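There are structures below to look over.
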Structure 1
Amino acid sequence: MRFFEYESRAVVARAGIPVTRHGFAKTADEARRVAEEIGGPVVVKSQVLSGGRMKAGGVQFADSPEEAARHTERILDLEIGGHMPRGVLVDSRAAVAREYYAGVVWDGTRKRPVLLFSDMGGIDIEQVAADHPDHVARMHFSTRVPFQDWQAKQLVASLGVTGTALNRLTPIVARLARLFLEYDMTLAEINPLGELEDGSFVALDAHMDMENEARSRQRALLHELGVGDEETRQAREATPFELAGEQVDAQDHRGVAGNVTEFDGDLGLVIGAGGGSLTLFDAVRAHGGRPANYCEIGGNPSVLKACGLAKLVLTKPGVDKIAVMMSIVSNTRVDIVARGVVKACLELGFDPAEKIAIFRIPGAWEEEGFKILERYGVQYADRSVSLNEAARRAVARVQGGVA
């Protein structure tokens, strides 16, 4: 889940990293009061979960509280990246001598977090890495062994930073790495990390993403930030279809029917097996198919949950057929999934043989599952048929070809 900038600032400050004087405002009057408390020139920033704020006019400079209020009125009516702002961040304008970058991201290939530091802050780190790779230092670190200050010092020093700047940057970068681990983040970024004219350092902006699965572990933090249990905090607001998917998963504790994401295609997907679901989604697209959704089902769901997910997908406008596919699974009973999707078709008045383009789930109780499918004339495939071939057959059936 993503955090707004004003929340990310609070997380950074909670970790002991210096931040500029700022405040969150939902109205022009509140923005005026924050600017008065700051006492000096300020920056008014739109609080949206998307980039491009500066280019869209969502970041404005003000020399007085009245000007800050006027900017706030305009910004609150400004849609950016499909998002309306939750409010504005009124931030003091610091006298910055130099800008740095510090960030931690999860490296899915190495299965470890990687700490990044650059002496070229204020611009996208991807652009710096592409155009000036010698200005980006990297260091993977353990999730089990406590992060030490000497590791941060070694990383910062590798870019030629010395003296007082090195000594002051080291604890900030180290605290950012520890913050990443403590709060189950997938991204913890300060950009820019400003060196002020007096030689001190302060976080001028911050971005934080947390693992969705960590919500229960991080209740105290989320409560402190005022994040509600119903907030999904994705890159965009959840659609009614996606919210309905959460309800399907919540209606029964057995198994999982999660990560339901809406697209505008005509082939509905009931897919699972972790990475297998990503593989299947990509395979459908590679064969020219148009997925109507992404989802993940598994963990031995009940008939109720399998039926609920299939019903949701089948009733989505524009869906012609559904494909029910997984890799080889060990704990998800094939017969239960088969019962669920057939039940969904029958209760909606559809012929399972027509609505289910392909059923490809090898695993436990597969013989019983295949018997159910045979009874209703549903095309199915055993483990001898690859995921790629199963996806091809599903797309062919939707497109009216020979599967």
Structure 2
Amino acid sequence: MKNKNDLTPVGEIRDRVLHLKDRMAKTGLDAVFLTHKPDIYYFSGTAQDAWLYVPMDDEPLLFVKRYLPRARLETGIRHVVPIDSVTRIPDRIKDFTRAPARSIGLAFDVVPVRDFEFFHTLFASAVFEDATPLIMACRRIKSDWEISQLEAAARLSRDTFAFICENMVPGESEIAFCGRIEAFARANGHSGKLLVRHYRAQGFAHHLLSGSSGGLGGALDSPLSGAGTCSAYPFGAGHKLIQKNEPVLMDLGTMVNGYHMDETRMLVMGKMPSQAEQAGLAAIEILYHVKDLMVPGTAVGEVFSAAVGRAEKLGLGSSFLGPPDLKSRFIGHGIGLELVEEPILARGRQMELAPGMVFAVEPKCIFQDKFAAGIESVIHVTAEGPRFLSLTENRIFAL
């Protein structure tokens, strides 16, 4: 059973629902119906098999199919309603609300077409509207409690990097070493899975690229791809043996109590090749340059442009964010209950940074067919200025 100290505080849930209702009032939505598990968890505190209905003028209703005792223990929602089928939800709503909803918000970005059509039959008198912007607006500003959860993930990420430094040996395959890393992380609290929102995205925790593996382009919407283990899973660690005196790039995803940390560091057993060392140090310089700009009011597109501009001044224009024909269009992303969240630090975007936003910032380079270089750290935007949530040192690790 979950430790009560890990439960989302009731006051935290209340504030989140109130923030959602404030946004509903501005858009005229009568209700929001949450079906995506991370959204349900964010607004209710439980990830049991449930649906959350938030009416504008009444208290939210958590409909639980299974498992009711755990849902009641975990949630901060007052009205927990057992159901044996989702088809029962409209009738049960009538028992708790004063008027039927004429407009209902759904997260259009994650609700499958088949489910969307099914919900139309359940709520036949209502019009569905996209609630994704409202949900994301609530989630992109992290509370003090959420920051404490991210700090717990940062501690495990730091400890996992320490394990990597102490246990990497030449001649072991990338994937075999990642298995040992995963065993350590899981034994110390890693949930084992990374949550990603887009249905075509992939979330995996241990992304190790050694030598030429780092210089291989691929399917991931990221500067780095790796070989992977097969053509059906062509990204991340592969069967290549890790060697001395070659650059190793470790992109480590950690999830603790639902919250993610995303960090990348360069390592070498022996002596780092000169070109890789120079590129790695330049990436660290870009990271600090970007961090200094991440103050409230700065447009996210400005952060991207500043990173690209600094990379070009440092002579990395052709390799920065990928090879010339495969460049990523972002320098970082929001992070929290999902590995990648809004806002994205991407070219041309006008959204302004605000206190409480948290970003994984990742200046990385690919030297095609040779190696990858770069760094990734998590930065918290505050009213007093940006600060690192990452606890792992921002440096190249020589083992």
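Brief remarks follow.
- FRET efficiency 1/(1 + (r/R0)^6) of positions 86 and 110 (r between Cβ atoms, R0 = 25 Å, to 0.05) from the coordinates reads 0.95; which among 1, 2: 2
- Structure (1, 2) behind the derived value 22.1, 68 of Rg and Dmax of the Cα atoms in Å, for residues 62-221 alone: 2
- Comparison of 1, 2 by mean count of other Cβ atoms within 10 Å over residues 198-205 - largest value held by: 1
- For 0.95 (FRET efficiency 1/(1 + (r/R0)^6) of positions 246 and 374 (r between Cβ atoms, R0 = 25 Å, to 0.05), calculated) the corresponding structure among 1, 2: 2
- Structure with the greatest value (metric mean count of other Cβ atoms within 10 Å over residues 294-301, set 1, 2): 1
- Looking at volume of the Cα convex hull per residue in Å³ over structures 1, 2, structure 1 comes out largest.
- Read-out relative contact order in percent (Cα under 8 Å, 6 or more apart), computed value 12, structure in 1, 2: 1
- Of the structures 1, 2, the one that 1.00 was derived from, the read-out being FRET efficiency 1/(1 + (r/R0)^6) of positions 102 and 174 (r between Cβ atoms, R0 = 35 Å, to 0.05): 1
Only the coordinates and a few stated rules stand behind these numbers; no lab work does. Given the structure is predicted, the values throughout are model-derived calculations rather than measurements. Cβ atoms are built from the backbone, for glycine too; each structure is taken alone.
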